[in-house]
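J.: Next up, some structures in structure tokens.
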Structure 1
Amino acid sequence: MSEDWRRAVDPEDAAHFRAQGWWRDTTGLDELLDAVQRHPHKAAMVCYRKGDPLPTVVTYGQLGTMIDRFAGAFLKLGVKRGDVVTIQLPNTWEFPALVFGAMRAGAIPNPVPHIYRERELSFMLRHARSKVYIVQSEFKGYSYRDLGLRLKPSLPDLAHLVTIGGPVSGDAVDFTGFFVRPLHEHVDGLRQELDARRPGPDDPAFLMFTSGTTGQPKAALHSHNTAWSAGRPLPEALRLTAEDVCFMASTVGHLTGFFWGTYLPLSTGQKVVYQDEWDPRGLIDVIDREGITWTLSATPFAMDMIEAQKAQPRPLSTFRAFACGGAPIPPSAAVAMQEHLGVDLVSLWGMTEVGICSVHQLGSSLSTLAASDGKQVPFMGLRIVDDDLQPVPDGTEGRLQARGPSIILGYRDQPELTRDAQTPDGWFETGDLGKRMPDGGIRITGRSKDIIIRGGQNVPVVEIENLLAQHGKIRDVAVVAYPDERLGERGCAVVVPEGTPPTLRELTEHLEAAGMAKQFWPERLEIREAMPRTPSGKIQKYVLRRDVAGHS
């Protein structure tokens, strides 16, 4: 595989990152395996599944055994060093064990949110050249087993579909029969082979697809060093230790759930609590029972927890920190969280490609939290410039660009996207607009790129517009965001009809038939006689956003 997709890292920068301790000579996998040796009887994960009366508890010793066992299973399936293993699972113990098992085998895990369907997955699996695709047979009434069986014949690189639970059909590999029951870890020579494949700190750690503004998902690849730097500001801001207990509501297939609910807490020896389906009332019930101290999720999860606690108040003595990112935070959220949950809100700004760039500290005043989206992370360069790449004065909106040790290796096999994301002088173009506030905080004011962030999930606007443009009742279409108190933003389809106007149901049925994930469908429809356009003919989306927001 050609590596012209990699961004150029100046050797002096790399040496500086190491000298400052921003890059290391160890990996998150190394740290996790060390934790297995230090406290094998400590709970690593407590997993609550809908419908099960009791949770599943997995200790660090058991997790370590499963990592080696699953790594052995990957080897038996023919997985080689550098192969991609795509994992699309809910928040359960199998996900971390498979992720670290893939790393242990020298493979690159590719977490995928369970909301994705044929359209997104066919591109991702083909582009990543995934060797193995692992799914829950059925989840929330949807058959991922059938999805995988439909996709597999069209994917020449996909050697194996692995299904967890339910009947095995077709040529799918049964997870329990092949991964769990055989004692692969006792195979002669396995330990030596795994040690030879063990990744180094500058090797790829994981591949994460993120929604692009061109309609094409971007294959962001982090090394263990860039990933560690990307997440490092959070434990420092929240003052986390190995004794803390993490809860993760966001899907582990998304960067938020994967990194701050799997990679970081387990590599630091914490206990992690999962729910396979989000249940705010159930979470409130177990916070004290499990000793949960912190979480990081998008605003909707915080608002749901507040409503659950208001409906039936319970003591939450251990819960102390809720880090919030990925969606605008209502001004009243911090007050409501302290009043009803007794927890401090910590707001931050970051993205898949660069990690956390700004963050507040635990215990920040409400006025500080309200003024910005966090203070600049000390080891990350951050500049705000105009279209000519000239710095703008404090308080003036501009393009946010980042530079530092946490930026991805590049977009795998997408060299043009890697090049486009870099300025001529080596800064990463985040696509966000912002300004520096009087107290030094960074306030995100908008986006220079055309996306919607719904509940912390980027919505691929261009791809949706391209699909809707194929509908027979549509002459012209634009999809724009409108504000929502719970999810931050939702999508509205603004349509110039071709004859009889379509209904919203007709549009969503069209997207469903195309295999588009339901969470990306527009939730409002506005009919127009014509689109507002610039003299050059481009749709003035800022006008549509203003009009749609005024009607919400």
Structure 2
Amino acid sequence: MKYVLLTLISAMLLSVSWPTYGVPFFIFFALVPLLMMEHGISKFSNYKRKGWIIFGLSYLCFVIWNIVTTGWLYGSKNPDGSHSMMAVLFPVLVNSLLYSLVFQCYHWYKNAQGTYWGLGFFIAIWMSFEKFHLGWELTWPWLNLGNVFSEYPKLIQWYDTLGATGGSFWILLINVLCFYTLRIWEAGRKRMDLIKNSSIVIALIAIPMVISVIKYNSFDEKSSGQVNVLMLQPDLDPYAEKYSKDSLTIENDLLALAENNSKGKIDYFIAPETAIPGRGSISETGFEKSLLLNNINAFLMKHPGAVFATGISSHRFYFDQTMMPKEAYQLNPGMWITSYNTAVQLAPDQKIQVYHKGKLVPGVEIFPYMNVLKPLLGDAMLNLGGTVASLGTDKERVAFSNPYNKGKLAPIICYESIYGEFVTDYVKKGANFLGIMTNDSWWGVTEGHKQLLSYARLRAIETRREIARAANSGISAHIDAKGEVVADTFYGDQTTLFATVNLYDTMTFYSRAGDLLSRFSIFALGFLLFYFLIEWYRKKAKKA
């Protein structure tokens, strides 16, 4: 029961630390009880199958953490309107399994190499896993530890140097030092050691926060200009209205919303992800002839100097199998099609600027590792509310230039806003403010849309770019370069949000270097594994 209790304490501390409902300071010792559980079972218990017990208890901890923080996934629905248990069970169970495997690797390495080497390995493998979780096709970095301070931007201004992954390293280091301090105290009961180690822990927590507060209060970066942005929030039900209303009706309602709220000079109208059409999509080879897109151009003629950026569903046909991308699927004999989640920027008499979403939601927009899994699963994913195809993507980010002013918009689409280093690629392309087009209506009134908005604040700090965020049902927001929400809307309102957005051109260290500590951790992990193999070989040679 002692070890179960320690496991449950870690699960509770991890859960209550999370935005947007928790207190993040618990995260600094949330993993300590779990580390104590592992140490106690490994060193002081008489259990026969210690590895299995540690794996089972760590899995219990991570399942509870995942359920509490991401259980809102249950709010997503199947096409028939019923709630999808699989939408929450699969990510919760699989993500918990991955974290448990990371912890199990730490247990094996610590038993082989000792506690001190093991704790270094723990930081390296956790950091490497978070980096891996940002890049593979089952990517789900929602619970990366560095995200936990997203509601406290004043304390993490140094993310402009090391990013949210640097925050993960910080949190892991503090947890390891707290565990080390506790173990030293238990072993020797020496007060001076306790005072010294506790002082180091407190300093490592406090110093980055003090630096951040100073950076926050002294932030005076000069902008290269300003643009007036009107974010549109049509509040279109993604399960019913979007597919029952006529596309022209949907667009007319959107443009009426823009027209009725465009007081004064507007440089940018920004609409949410897949705001048009309703059912179906727009052919990319016929953009210039599209009635929907031409209606937007006609609207812009009444607002000289304005551009219109919006999310759309689009597609492209292919008639030559050798020319089609790997995501294309056969529609008819000799005809293939690729679908896209797209952002476009329109201006009268200008070429339409286009970007295809690069980070897709696993199981919904992409069939992960299709060549391997589709022959095994068949249509099982479809029957569970997922997809049996994958959307097309752009391999590089783009920045939409404005023919009327200095604005260069980063067209970030929904899920992409979770990825720090990914978002810096927009900045490297010249973006001087971030435009997030998103539809968070799939989960209803839950923590999901609040957390996604909160994570966007990290991107503002990392890149030192202001954000104009247009969300279908909310929360639409204007976020400044310090990560503060300047203005926002209520979830579920049909409304607009006006913002004067500052344009910044300076590149932060993080924008240039990306996830530096993650790459260092991968190198350290390789070194530790290599060192283990060398030691194992030496011992084996000695016995021989």
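Since every read-out is calculated from the coordinates, none of them should be taken as a lab result. Predicted model only: the values in this text are computed from it and were never measured. Cβ atoms are built from the backbone, for glycine too; each structure is taken alone.
J.: For structures 1, 2, calculate distance in nm of label points 7 Å out along Cα→Cβ at positions 31 and 415 and state which one comes out highest.
T.: Between 1, 2, the highest calculated value is found for 1.
J.: Looking just at distance in nm of label points 7 Å out along Cα→Cβ at positions 271 and 519, which of the labels 1, 2 belongs to the structure with the highest value? All intermediate terms of the calculation are to be shown ahead of the outcome.
T.: Numbers: 1: 2.8; 2: 4.0.
Checked 1, 2; max of distance in nm of label points 7 Å out along Cα→Cβ at positions 271 and 519 sits with 2.
J.: Assuming -8500 is helix-only ellipticity at 222 nm (-39500 (n - 2.57) for each DSSP H run of 4 or more, over all residues; to 500) as calculated from a single structure, say which of 1, 2 it is.
T.: Value -8500 for helix-only ellipticity at 222 nm (-39500 (n - 2.57) for each DSSP H run of 4 or more, over all residues; to 500) corresponds to 1 out of 1, 2.
J.: Continuing with the same structure: Work out distance in nm of label points 7 Å out along Cα→Cβ at positions 175 and 287 for each of structures 1, 2, then name the structure with the largest result.
T.: 2
J.: Of the structures labelled 1, 2, which one yields 17 when relative contact order in percent (Cα under 8 Å, 6 or more apart) is computed from its coordinates? Please list the in-between numbers first.
T.: Details: 1: 13; 2: 17.
The structure behind it is 2.
J.: Out of 1, 2, choose the structure whose coordinates give Cα extents along the principal axes in Å equal to 71, 56, 53 when calculated.
T.: Only structure 1 yields this read-out.
J.: Given structures 1, 2, which gives the highest value for FRET efficiency 1/(1 + (r/R0)^6) of positions 55 and 391 (r between Cβ atoms, R0 = 41 Å, to 0.05)?
T.: 2
J.: Tell me which of 1, 2 gives 14.8, 46 when you compute Rg and Dmax of the Cα atoms in Å, for residues 303-342 alone.
T.: 2
J.: As an exercise: volume of the Cα convex hull per residue in Å³, for residues 239-422 alone, calculated from one structure in 1, 2, equals 133. Which structure is it?
T.: Working: 1: 133; 2: 151.
The read-out was computed on structure 1.
J.: Hey, Rg and Dmax of the Cα atoms in Å, for residues 63-350 alone derived from one of 1, 2 reads 19.4, 60; which structure?
T.: The value was obtained from structure 1.
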